[in-house]
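Visitor: The structures come next, written out as structure tokens.
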Structure I
Amino acid sequence: MRGLIGRKVGMTRLFDETTGQSIPITVIAAGNNVVHRIRTVEKDGHHAVQLGYGLCGEKKVSKAVLGQFKKAGSVPTRVVREFRLEEGEQDPAPGQQVGVEVLENVKFVDVTGVTKGRGFTGTVKRYGFHRGRETHGNTNHREPGSAGSNTFPARVFPGKRMAGQYGNQQRTARRLLVVKLQKEAGLVYVRGAVPGCNSGIVLIRKHSD
């Protein structure tokens, strides 16, 4: 399969054994993914596996979703996502648990997560606009300034960079180097930062050029 569901643990660093260089590392817990069902080309139009992460009680999911879990013979999970299966790969059995061994011999991965939400912010924080002058009499310090013409076109063009919600968007960090795998603990060590806060849910996919 091409990916796993995980949880961002946090950041640390490792030292290169040859050069002694400090390498920034993000630790992701991606063990114990549960196989819920297999998507087939004949029935669903594509070949994929439905994985779940984060075991929970039956009361934490709706009855409709719980019925799907019971029909597949798996246990309820908080998060459910699909990943395409590799060409010629053997289908895993529903209810089976998979871990970081899926990423064995994989050099680069793409990690998708939801960035930290920073609420309603101005243009200086959101886009890095310059401040206004600090000279005597100027009151335009952190304001965006003029937004559009008056008579023509008498409107603000779509896409104008203005104040608004900053963050809380899905982003993907591409081609991150897999530095280390800990199969027993279910941990993946990747070089660099990944989107989202600590304990946030992330999706790890094998990078394809």
Structure II
Amino acid sequence: MIAAVVLAAGSARRFDGTQKLLAPVPYRDSTVPLVRLTVLGLCDAGIQRVIVVGGREAAMVQSALDGLDVGFVTNAAYEAGMSGSLRVGVAGAMSRWPDVIAVLIALGDQPLLGTGIIESLVTCFGQERANNASTQIVAPRFRGAMSAPVLFARELVPELLALTGDRGARTVVERDSSRVRYMDFDHEPPIDIDTLDDLAAFQGQRK
């Protein structure tokens, strides 16, 4: 089984001061908080084990996920950088589901992950393992540029838990190219909502 770690602890400095993960976004005939749509996308893609890492206004972010079968952990030191949230999330996932074979690192502000991207990464990882390949990381490239989400084999959990700073898991990806399998997509990466303009554009697209 594969577990997803959703990083939802950032301070959203480029937003308007509010917690962007709680911003309402279109979903079916209604709206849901942004972080909920992201998690719903993962679930729709077949990821049954999801743990969300909260930081700023963690209780409100957790409430936005009410009714979903997901785990939730809090990184009290979220302002120190992304790696801290990643460590908290990966540790939480491994404690909760010690039998996982891989960990998918996703961002809470990417609401369109369940559009074939996750499924492709998971299928590729399974094929690589079936062929006894040395692949330990499956990462997407969108028109040549690597982006999240990224899938890591459980053997790399110690490296993920040793991360520091604000670069997230990219350091692990770049450490040894021989263990990375890139999947190339001929389109832009899934929208990453960082600003009010990003939010408005997404809301307009979904009408």
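Throughout, read-outs are computed from the coordinates displayed, never taken from laboratory work. Nothing here was measured: the structure is a model prediction, and the numbers come from that model. Cβ atoms are built from the backbone, for glycine too; each structure is taken alone.
Visitor: Among the shown structures I, II, from which was the value 42, 25, 16 of semi-axes √(5λ) of the Cα gyration tensor in Å calculated? Walk me through the numbers on the way to the answer.
Guide: Values: I: 42, 25, 16; II: 26, 19, 16.
Answer for the origin of the read-out: I.
Visitor: Here's a follow-up. Suppose you compute mean count of other Cβ atoms within 10 Å over residues 53-60 for every structure in I, II: which one lands on 19.9?
Guide: This value belongs to structure II.
Visitor: For distance in nm of label points 7 Å out along Cα→Cβ at positions 117 and 165, which of the structures I, II scores highest?
Guide: On the way: I: 0.7; II: 2.4.
Largest value of distance in nm of label points 7 Å out along Cα→Cβ at positions 117 and 165: II.
Visitor: Could you figure out which one of I, II the value -9500 for helix-only ellipticity at 222 nm (-39500 (n - 2.57) for each DSSP H run of 4 or more, over all residues; to 500) was computed from?
Guide: On the way: I: -2000; II: -9500.
Considering all the candidates, the number was obtained from II.
Visitor: Then there is this: Looking at relative contact order in percent (Cα under 8 Å, 6 or more apart), point out which structure of I, II has the largest value.
Guide: Result for relative contact order in percent (Cα under 8 Å, 6 or more apart) over I, II: largest is I.
Visitor: Between I, II, which one scores greatest on FRET efficiency 1/(1 + (r/R0)^6) of positions 61 and 133 (r between Cβ atoms, R0 = 30 Å, to 0.05)?
Guide: Comparing I, II, the top value of FRET efficiency 1/(1 + (r/R0)^6) of positions 61 and 133 (r between Cβ atoms, R0 = 30 Å, to 0.05) belongs to II.
Visitor: Comparing Cα Rg over 2.2 N^0.38 Å, for residues 109-172 alone across I, II, which is largest?
Guide: Values: I: 1.50; II: 1.19.
Largest value of Cα Rg over 2.2 N^0.38 Å, for residues 109-172 alone: I.
Visitor: Here mean count of other Cβ atoms within 10 Å over residues 149-156 has been calculated and equals 20.2, so which of I, II was it run on?
Guide: II
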